[in-house]
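Laboratory data are not the source of any read-out in this text; all were calculated from the coordinates shown. The structure displayed is predicted, hence computed values, not measured ones. Cβ atoms are built from the backbone, for glycine too; each structure is taken alone.
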Structure I
Amino acid sequence: NRTLFGVSQAGLVNNLNDGMSWGIFPLFFAVHGVDVNGIGLIKAVYPVTWGLGQLATGYLSDRWGRKGLIVWGMWAQGLALLGIGLGVDAAGLSPLAVGVAGSLLLGLGTAMVYPALLAAVGDVAHPVWRARALSVYRFWRDLGYAVGALSAGLIADAFGLRWAILAVGVLTVLSGLMARQVVRFPQPAE
């Protein structure tokens, strides 16, 4: 099922972002002079934005459909990570401000995809095998935490912290492109 593949790969990459950010962001921002309180703020903005945002995006997913929120949400996350990786050294920008702004966009992107991905599985799975489809999706989605932490660590060790963030950012944009190509949903009910 192409849609379940597209949704599962997006779920994996979405959580890969999270796994990477928990391990890499504190080190990356500390190297750029952000104190522990600032790093805590950067890390808090992401889940707070995601948690509050999904209250609205779940509703929007039911009204507008799933695909646009999934694709644009993945792209927003990817751009957030690229902005963090490249923007932290930009002239005139404080690393703390770049981190907070990037985490805000990362949280918004995650809020867009999180309820839409889960609902998408329910949309395309027949009731007879819906629980099995959800468990397969959740397996791939949750595996993303470990894949993100491990791959980001390997990339950071080999090429540096910035490259771990940039690589995950590029992967996230590509995941959005993949979802755009393979995911097919029925239109939302009126």
Structure II
Amino acid sequence: MIASYRFGEEVLYVYDRANFEEAICYSVDPKGPAAFWACLFALSKVAELFDTVFLVLRKRPLIFLHWYHHAVVLVYSWHSAVELTAAGRWFIFMNYCVHSIMYTYYALTSMGFQIPRPLAATVTILQTTQMLIGVYLSISVAYLKWTNPIQPCQQSATNLGICFFIYATFAFLFLRYFIRTYISEKGKRKDKKDKTK
């Protein structure tokens, strides 16, 4: 939550002083405080791998979305950190915010609190929205990069391609998870079964 707040200051600062193009095309000051929080973000992706380890150790089912998401984000975060990818400020801020809510939800459920199903669905909606915004931003950066050769965006074509692919697959996987879990008859039956336990 602290990281969401601190990185939010960077986002508000840039939003207040730059236009959309500058805000997604030019990176944080590598010597400024936002760089510190961006570095912590990349390091947090290593810590998030322990989510997967705990699930495996507790013999909990591990869905493809979970391990794919953690593995790919770890690699992409480090690739982007090396390049100081400009749109990364938006990806980091969204991720910090959504993860603050998500891990609060997980902490409450692990302490035995019964969270209403609509709140659980809201977490997945936020994650899916984050991924769709990521797709939009990567398309926007690509458009600006290739239509303005005088001032191209600070993101390599390789990183941009990886970014689009990752966010598109995440959007698909989170949307599919949402439909299977909260909309399909199978997901609704499972919820009713859980309530009778």
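Who wins on FRET efficiency 1/(1 + (r/R0)^6) of positions 15 and 55 (r between Cβ atoms, R0 = 41 Å, to 0.05) among I, II, i.e. which is largest?
I
The maximum of FRET efficiency 1/(1 + (r/R0)^6) of positions 71 and 167 (r between Cβ atoms, R0 = 25 Å, to 0.05) over structures I, II, that is, the highest value, falls on II. Here Cα Rg over 2.2 N^0.38 Å has been calculated and equals 1.11, so which of I, II was it run on? Here the read-out was taken from II.
To test your reading of the models, identify which of I, II gives -30500 for helix-only ellipticity at 222 nm (-39500 (n - 2.57) for each DSSP H run of 4 or more, over all residues; to 500) when calculated. Label of the originating structure: I.
Work out relative contact order in percent (Cα under 8 Å, 6 or more apart) for each of structures I, II, then name the structure with the largest result. When relative contact order in percent (Cα under 8 Å, 6 or more apart) is computed for each of I, II, structure I gives the biggest number.
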